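Student: Each in structure tokens, the structures are laid out below.
Just so it is clear, none of the values below were taken in a lab; they were calculated from the coordinates. Everything quoted here is computed from the prediction, not taken from an experiment. Cβ atoms are built from the backbone, for glycine too; each structure is taken alone.
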Structure 1
Amino acid sequence: MCGRFTLSVDPAELDRAFSGFSFPEQFSPRFNIAPTQPILGIPNDGQNKADFFVWGLIPSWAKDPSIGSKLINARAETLAEKPSFRGGFKYKRCLILTDGFYEWKTIPGSKTKIPHYIFLKNHQPFAFAGLWDEWHAPDGGSVRSATIITTEPNELMATLHKRMPVILNPRDYAQWLNPAPQTPDKLVGLLKPFPADEMSAYAVNTYVNNPANDRAELVVPA
């Protein structure tokens with residue numbers, strides 16, 4: 001799964017990494033983004049504009065928005081089958097912007113879990129594959145939310161966890177963000193493990209375990 005990540009770069013760096021998309025002029029660097037918090041994403045609404053979403057998908061048909069806290073991740077293998085995700089897979093896809101994420105490695109024979117920070121070797125920001133939706137409240141308000149798609153791990157991630165977030169190759173952004181409805185056979189080939197030799201990871205301090213901690217020290221090697 002993917003339960004915490006970072007987005008600490010400034011808008012200028014995102015402009016360089018995601019040419020052709022527009023971003024908010026200012027936003028605070030985040031070092032410990034947790035479920036139900038705002039995340040920056042680019043929806044496939046044809047606008048090519050990043051906006052903030054609540055992390056945890058609230059399907060448009062949901063009666064209770066609290067369901068979002070249970071839908072922070074979506075398994076790539078079952079997107080076309082699960083009622084919460086199959087509509088979004090066909091109609092509402094997004095890029096979720098990041099520059100790294102955390103995973104916890106279980107120590108054999110122990111209950112101890114060591115947090116690790118994972119990022120690209122080139123230290124560039126990148127995008128998770130995501131789904132989004134817009135939920136309308138009875139009082140007329142609305143909430144835009146998103147979930148991160150996960151897949152089987154690559155060789156690096158397999159040493160840390162049984163799943164990893166889908167990291168899209170930049171050449172696939174246009175296809176993923178195509179506003180036209182897509183069938184699963186056109187998209188499943190994109191939902192694969194990212195090459196392990198382009199990623200790095202190291203252990204970090206357990207301060208990251210507390211989502212109230214959100215500072216640059218969290219990504220310093222332990």
Structure 2
Amino acid sequence: MIDTVLLDMDGTLLDRHFDDYFWHQYVPEHFGLKHDLTTDEAQQKLLARFRQQQGTLSWTDLDYWSDELGLDIPDLKTRVDDLIKVHPYVIEFLKYCRGIGKRLYIVTNAHSKTLDIKMRKTALGENFDSIVCAEEVGLAKEDPRFWEQLKRIIPYDDTKTLLADDNEAVLASAQAHGIKNLIYVARPSSKLPIIYSNRFPSIAYFTELITRP
């Protein structure tokens with residue numbers, strides 16, 4: 001029986017289109033203006049740098065990228081925050097979990113400043129017992145040690161916990177730690193096709209996890 005539900009934020013609860021557009025288009029545009037580069041040239045320079053940090057705390061650290069790129073990344077995010085959207089049926093799923101007595105937590109690699117921007121925009125935080133950012137733990141979710149450290153903040157039983165995430169590397173990390181109930185979110189962005197995982201049970205929408213009476 002599941003008593004604890006751990007949910008990723010970006011791509012799982014929120015439409016990842018915002019993040020994809022922000023990092024792949026909006027930031028390169030502004031970086032290009034600053035350094036007299038075309039957007040294509042800026043994209044080539046930046047995407048290589050972004051890939052080097054994926055799976056680390058630096059990848060989602062807005063202060064790190066502000067310093068690295070010479071741009072006010074939090075300010076840029078607020079300029080396009082109209083693109084921040086909650087995925088369809090997420091609220092219904094959260095209410096369903098509450099109604100059957102589950103403990104609900106957001107567990108995210110997102111930086112605390114990103115979290116503040118997105119919670120202000122969506123008011124999603126009021127649905128959860130608490131929210132944990134990877135910076136609090138000191139490790140990214142891709143590191144299997146993350147999940148043991150998380151237990152110091154959120155006591156949970158590996159056999160009675162469900163984790164949903166749109167990142168297979170994170171699910172593999174949790175699996176290596178011992179979490180048994182893993183769900184891959186196959187529709188992280190409203191602008192991309194649904195792609196199911198070959199490694200983990202997958203859903204496109206959270207309605208698939210709601211048991212009707």
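Student: Among 1, 2, considering only relative contact order in percent (Cα under 8 Å, 6 or more apart), which has the greatest calculated value?
Tutor: For this comparison of relative contact order in percent (Cα under 8 Å, 6 or more apart), the top structure is 2.
Student: Hey, distance in nm of label points 7 Å out along Cα→Cβ at positions 109 and 125 derived from one of 1, 2 reads 4.5; which structure? Can you show the working numbers first?
Tutor: Values: 1: 4.5; 2: 2.2.
Of the options listed, only 1 reproduces it.
Student: Thinking of 1, 2, which structure, once distance in nm of label points 7 Å out along Cα→Cβ at positions 69 and 101 is computed, gives back 2.2? Kindly include the intermediate steps, with their values, before the conclusion.
Tutor: Working: 1: 2.2; 2: 4.7.
Value 2.2 for distance in nm of label points 7 Å out along Cα→Cβ at positions 69 and 101 corresponds to 1 out of 1, 2.
Student: Right, another one. 1, 2: which one has helix-only ellipticity at 222 nm (-39500 (n - 2.57) for each DSSP H run of 4 or more, over all residues; to 500), as calculated, at -2500? Mind showing how you got there, number by number?
Tutor: On the way: 1: -2500; 2: -11000.
Checking each candidate, the match is 1.
Student: Hey, another quick one. Comparing mean count of other Cβ atoms within 10 Å over residues 53-60 across 1, 2, which is largest?
Tutor: On the way: 1: 23.1; 2: 17.4.
The structure with the largest value is 1.
Student: Ranked on distance in nm of label points 7 Å out along Cα→Cβ at positions 29 and 77, which label among 1, 2 comes first with the largest value?
Tutor: Values: 1: 3.8; 2: 1.9.
If we compare distance in nm of label points 7 Å out along Cα→Cβ at positions 29 and 77 over 1, 2, the biggest value is for 1.
Student: From which structure (1, 2) was mean count of other Cβ atoms within 10 Å over residues 13-20 calculated, if the value obtained is 21.2?
Tutor: Numbers: 1: 14.2; 2: 21.2.
The read-out comes from structure 2.
Student: Please compute FRET efficiency 1/(1 + (r/R0)^6) of positions 37 and 157 (r between Cβ atoms, R0 = 35 Å, to 0.05) for structures 1, 2 and give me the label with the greatest value. Don't jump to the answer; show the numbers that get you there.
Tutor: Numbers: 1: 0.90; 2: 0.10.
With respect to FRET efficiency 1/(1 + (r/R0)^6) of positions 37 and 157 (r between Cβ atoms, R0 = 35 Å, to 0.05), the highest-scoring structure among 1, 2 is 1.
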